[in-house]
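Visitor: Structures are listed in the sections that come next.
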Structure 1
């Protein structure tokens, strides 16, 4: 059985390489001035619906003050809009615009295509192992969030 130090070393060696190994050199954001964090924000809001910025900041594990410029840029690009919560006008919500929904759908499609292309280089056996390991990883990570 691996020691905690061995596990930490393994995680820290694999995680940084994961995006490049899965998606290659082509970044789905290179044609815009958006960072992958911007797309992560859009994805959170897609999952949650209209949501307070505080919730998005918590999901990203950042301070709300650090989220503000990121959201501002997404609003400037027409991908997000701010609204007031009907029950409590003091609370500002952020939600996807139609353009934001379309943008996110296009980026996801591009990333899925890139990933499928990369997976095609693996044998069926390796793809199955990867599937099984990601399934196990998801289950274990869920236990860590409890």
Structure 2
């Protein structure tokens, strides 16, 4: 059933456009890289702050600036990532590194949502440090797995 759904997805007009248009895949891939740059470029300083850097700046001040950037990057990366996936869904789904990337994204998003919207910023430093390390590791795994997809 999953294979049939993936094959049907590959036959949609959008998937055909992404796969066969001269410029669409390149433009979408560029948008994906831009989204990832915004996302990870905002998350790394937040995680480093949680770990203990920049004690003069509060986490709330840094988050006020960087969380909207991270969310914007995430939205761009997800939309462009779905479009890229549509170009070859069966091929991507067969790659264990792709599934690993999706799993890391799910855990990283759950970690961020739990910290920002459930726990807030008034948490003990040890807990913040743990959340920061986990986030940093997960997003770096997403980056590495994403690059490996092209070569594995």
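FYI, it's all coordinate maths here, none of it is from the lab. Source: prediction; values computed, not measured. Cβ atoms are built from the backbone, for glycine too; each structure is taken alone.
Visitor: Comparing structures 1, 2 by relative contact order in percent (Cα under 8 Å, 6 or more apart), which one has the largest value?
Guide: Working: 1: 24; 2: 32.
Largest calculated value belongs to 2.
Visitor: From 1, 2, which structure was helix-only ellipticity at 222 nm (-39500 (n - 2.57) for each DSSP H run of 4 or more, over all residues; to 500) = -27000 calculated on? Spell out each step's value before the answer.
Guide: Details: 1: -20500; 2: -27000.
Value -27000 for helix-only ellipticity at 222 nm (-39500 (n - 2.57) for each DSSP H run of 4 or more, over all residues; to 500) corresponds to 2 out of 1, 2.
Visitor: Given that Cα extents along the principal axes in Å, derived from a single structure, equals 54, 35, 22, which label among 1, 2 identifies that structure? Mind dumping the intermediate values first?
Guide: Values: 1: 54, 35, 22; 2: 52, 29, 27.
Only structure 1 yields this read-out.
Visitor: Looking at structures 1, 2, which one was FRET efficiency 1/(1 + (r/R0)^6) of positions 85 and 133 (r between Cβ atoms, R0 = 41 Å, to 0.05) calculated from, given that it came out as 0.50? Intermediate values should be presented prior to the final figure.
Guide: On the way: 1: 0.50; 2: 0.90.
Here the read-out was taken from 1.
Visitor: So FRET efficiency 1/(1 + (r/R0)^6) of positions 109 and 125 (r between Cβ atoms, R0 = 25 Å, to 0.05), computed for just one structure, reads 0.35; which one of 1, 2 is that? Numbers along the way, then the final one.
Guide: On the way: 1: 0.35; 2: 0.60.
Traced to structure 1.
Visitor: Next question. With mean count of other Cβ atoms within 10 Å over residues 13-20 as the yardstick, tell me which of 1, 2 scores highest. Can you show the working numbers first?
Guide: On the way: 1: 9.8; 2: 14.1.
Max of mean count of other Cβ atoms within 10 Å over residues 13-20: 2.
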